[in-house]
Structure 1
Amino acid sequence: MRWISPVTLVLLWQLASSTGVLSPEKLASPLTVAQSAAELVADGQLVDAFLVSLGRVFFGFLIGGTVGVALGLVSGLSRWGETLLDPPVQMLRTLPHLGLIPLFILWFGIGEEPELALVAAGVAFPLYLNLHAGIRQTDPGLVEAAKVLGYRRIERVVHVVLPSAGSDRAARRPRGRRPRRRCGGTHGRR
């Protein structure tokens, strides 16, 4: 039933265009848009533009993902990393992405680079924030148990901290709900 409102909106748009309420110079009708799209598909321009955009998204995601994960790991796993990296990253993430467009054009010129930088920024900040928060919210008891069991620091990070940092997102558990505990005498009951 959620499809009713978008379809109704497009029908109203077409009606406004057909009756002259909406000028074609201001906004083309949905039929004109569909005809233009069909022409662009037929002569191959739309497919070419789509592939170029897909390449931008892929490389921007690769760059932003690498930067976001690297910064998240450094700031999440060490106090000095958090002290040095978190304040500037938090300041930069508050900048609106549309406001960065002129700055990126000045820095990188007109071409692919500003577009890649925008995609990378859009990917890096959420990855940084989620990874940093996930690492910092790791249960200290789990880390201490791994230490008692003789895990070295890198083993604790790989086997305890990183799986714990991604567990809420990977398991798609609603926030605030904890899984029932299966150890101890309660067997999941409180």
Structure 2
Amino acid sequence: MGNTNAISDAGLTLIELLREKMVPDPIVQPEYIGLGTPADPGDLNLLLFLYNVTDSESRSNEMIADARGSLQYPPLEINLHFLLTAFSSADAKSKMLDEHRMMGKAMQVLYDHSAIRGAALKGTLLQNNEELRVRKEDMPMEGLQNIWNFSDTPFRLFVPYIAGPIRIESTRTKAVKRVTRTDFTVQG
């Protein structure tokens, strides 16, 4: 199970995957792919923006017995919701085509690597031998417009993705005592 770094480890896993598969074509340098906000992309050509965190559907309510005779609360299981968007510094004539090429390649990479395992994982996800599943999130246009609420940033092409489940280990425990004696009466 992951610690509190699991969210950043998931973002790093996705960014490193995109860097590995998209450099040098269509993006020239790995530093141009990163986590950021569409309102201020900086030098990024392709960015992932974490815009929401929700409970995972696979969440377990089972407590886990530990070596000290206590029960540990189950991990927090969440899904991360990202926006994928591209920014080109090309001239006006080819800017949109450049952004479409970047988006197409990024979508192909995430589709082809919808279950990330093993050495492709980073940090606690790798240490705990987790699996990070990634899928495109289908959403009606109204939902997409509600997400894009950056005050002075014009609407642009973006694709929402879900990554998870991310497990964050609970630190809560419940002391339990072993049953040493029981009394019962049989009536009959």
Structure 3
Amino acid sequence: MEEVMEEVMEEVKEEVMEEVMEEVMEEMMFWSKTKDVVHDFTTKNKCYVTMEDTFVGSLLDGLTWCSKEGSKDTFTSGCPEWSDCDNNPVRSFWKTASASFAQAACGKVSVMLNGSIAAPFSPESMFASVEIKNLNPAKVQKLEVVLLTGNKISSCSSPSLKNLQRELPQGIAYGCKEVPESRIEECALQPDLPCGSCW
């Protein structure tokens, strides 16, 4: 069973890398605790792309699947939840796909974080535990944090974002902008705005 899972994850990695390298011309956007806002924005503003905007990511986003010992079938119910175990099939897929997406990043990349919580950069998040560790300083020049402010609890000078700066691979420049969530929503309604003008 483990061998099959490793083969599947290797195929996923190859698929994601191939798609990102060939098709993604937009700036890559990572996110944590901002899924609905970031996807509403990237769906309407074609300057940015998330892992879930790739072909493989869009097919599997929101789905749950697993197999059972002794069966060749794939099940969509009775599967472990995301946090039940570290190596469940869905979590393993997203870890592998997210690592591949980050490894393919180049130039300037952005991450949209939630400024309405005390720790926008959470060590347990996929961004902190997988993606940031896979950014390649030979290819990525800068990481721009877009900190969404609604109920402003965190700012660009928060301890959580200082931790992000420490975790960022050496050689990648860092920037942070506090942006009202309402501004992102306005920009999503104006897809003809030049890329980068929303923050």
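Read the figures in this text as sums done on the coordinates, not as results from a lab. The structure presented is a predicted model; accordingly, all values stated were derived computationally and were not measured. Cβ atoms are built from the backbone, for glycine too; each structure is taken alone.
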- Query: If mean count of other Cβ atoms within 10 Å over residues 73-80 is computed to be 19.0, which of 1, 2, 3 is the source?
  - Reply: 2
- Item | For -23500 (helix-only ellipticity at 222 nm (-39500 (n - 2.57) for each DSSP H run of 4 or more, over all residues; to 500), calculated) the corresponding structure among 1, 2, 3 | 1
- Item | Among 1, 2, 3, structure where relative contact order in percent (Cα under 8 Å, 6 or more apart) as derived comes to 30 | 2
- Note on the structure: Value 224, calculated as volume of the Cα convex hull per residue in Å³ from one of 1, 2, 3, is from structure 1
